[in-house]
1. One of 1, 2, 3 was used to calculate distance in nm of label points 7 Å out along Cα→Cβ at positions 63 and 103, giving 4.1; which?
2. Out of 1, 2, 3, which one gives 15.8 for mean count of other Cβ atoms within 10 Å over residues 31-38 as computed from the coordinates?
3. If relative contact order in percent (Cα under 8 Å, 6 or more apart) comes out at 35 when worked out from the coordinates, which of 1, 2, 3 was used?
4. Of structures 1, 2, 3, which gives 2.5 when distance in nm of label points 7 Å out along Cα→Cβ at positions 55 and 71 is computed from the coordinates?
Structure 1
Amino acid sequence: MSDRFYSYQVANGHGLPHDPFKAIIAPRPIGWIASKSLNGVANLAPYSFFNAFNNAPPIIGFASVGYKDSVKNIEETGEFCWSMATQPLAEAMNNTSKPVAEDVSEFELAGLEQGVPHQVNVPFVAASPVSMECKLTQIVQLTNTAQQPLDTWVVFGQVVAVHIAHSHLKDGAFQLVEAQPIMRAGGPGDYFSISAENGFFMGRPT
């Protein structure tokens, strides 16, 4: 261990009061994922491992630690929706993380209106300023370096429809700051928001 860095081998443990991994890879956008069971129950759950992975066609994905209802529903139906989690919706988003039976709809649990989709048979969060309808492209079970399967599943979906609130469009550009998105960070319940004061522009070198 050098004077400058606190270094550790993951296999031997980090030796700190709290695992720094999630605090380092942060803040992370939230995958507020809606799915529907074959019985027609609308499921909604937040996932902190989420991001965009391709532009044309647009593909987004999230990782579920454990084969949860979201993964099961999406594998069976081939569809899901993502909605942006925002500060006004933070408490409702948090309520959808409650562990409940698969026949319980988190939309009803959190008092959220279901948005009407155009291309899939899965609702989205009507109150969210942005939602995306997705068709499943891949479900990948992660493995470790020994090629042993992990209890973590990454779900990828191609975006087939996007819904943006008119109030957050200005001259044809989406106003991200005005949407007030929240992002997950380390710790048991740490979140971050963004502000115009923290933004800056940097063009690509030519």
Structure 2
Amino acid sequence: MSWQKIARRVRVPLGFVFVAVFLWLARPTPVSLVWSFFLVVPGLWLRGYASGYVKKNAELAMTGPYAYVRNPLYLGSILIAFGFAGASTRWQIAVALGALFLSIYLPTIRGEEQFLRGHFPEFEEYARAVPRLVPRITPAKVGVGYTSGGGSFSKALYVKHREYNALMGAVAVYAALVVRMVWFSH
């Protein structure tokens, strides 16, 4: 079994383990919690916005946030994760998180891109125009979605993909961090 397949399978369970270790090690402060909002909130927004454009395995998303970056869902997750790492005030968490993303998410992204290349002939043109994780400043003008004016946000897709779970998870992590902060202040 290739590392890409292993990474894809272990990323969610490993994420839960990481959150448990994160909460155990975290030493949040009121200031670190407030500053974390500057990454967590945009990350949640980006994930929610991007999920309203994805028609998994049926259509290549190239409009909305996908006109700026090929992986807005992963970029949103990165923003959220590093926002919480900052909230923890522990540099070790940020380093571990960076290693986790490099070892798990980059192979997962590459594997997904292999799938997309095989299923969507327009992916090559799209990949040349739109960066993997660092957004463009202006939207790329590629593909049928752009030329036909299609590809608008769908609340039904947002609900179908259950992206509201990211928001609920973030609220739960913030609640746990507040409890942790109060516990360590005594």
Structure 3
Amino acid sequence: MQKLFLQVDRLSTLIGQFFAWLIVGLTLLIGFEVFSRYALNNPHPWVFDAMIMMYGTMFMMAGAYTLSKNGHVRGDILYGFLQPRTQAIFDLILYVLFFIPGVIALAYAGIEYAGDSWRILEHSSITADGPPIYPFKTIIPLAGFILLLQGIVEIFRCVVCIQEGQWPSREQDVEEVDVGALKKMISNPKDEFNA
């Protein structure tokens, strides 16, 4: 089971890292537009649409990656003091009540939304002769399905943690907050200052 967890984590990581490269394209596009607008006095209206689509794609496709790294926002200070089994119970309840129905709704609505866009070969209406947006709208259900897959793995992780009392391991990556060190610092504040 752990092997399957890590394989889905790797898939989410691979997809997230691939789409993270859009930030380079987005930065270059913004730099190009700023130079073109202010140095050459030649703005391009389509660039605004392209920037929105690139950022939206990057944001949506990073959801499963962030979930696989346990990086979504939560009250880590309170949550971190709970025992792993209690954390897993809370997570399981929230996944079943809110996450799964929300992501299924996103993917289902996204299929219709993208399908309608492809049928009419929709283009942006923000600017005249705007770029096509049907490829961008296809990202919505795709991101939903990948997020749903990662969410199912997270539910199984919760079940394993409830049974065993410890969280199954994850793919290693950068951690922003070291909850263990934070707990130690809060429970022994004098040790930190005396060191």
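1. Working through the options, I get structure 2.
2. Among 1, 2, 3, the structure yielding 15.8 for mean count of other Cβ atoms within 10 Å over residues 31-38 is 2.
3. Answer for the origin of the read-out: 2.
4. Of the structures listed, the value fits 2.
Each reported figure results from applying straightforward, stated rules to the coordinates on display, with no laboratory input. Just so it is clear, the model here is predicted, and its values are computed rather than measured. Cβ atoms are built from the backbone, for glycine too; each structure is taken alone.
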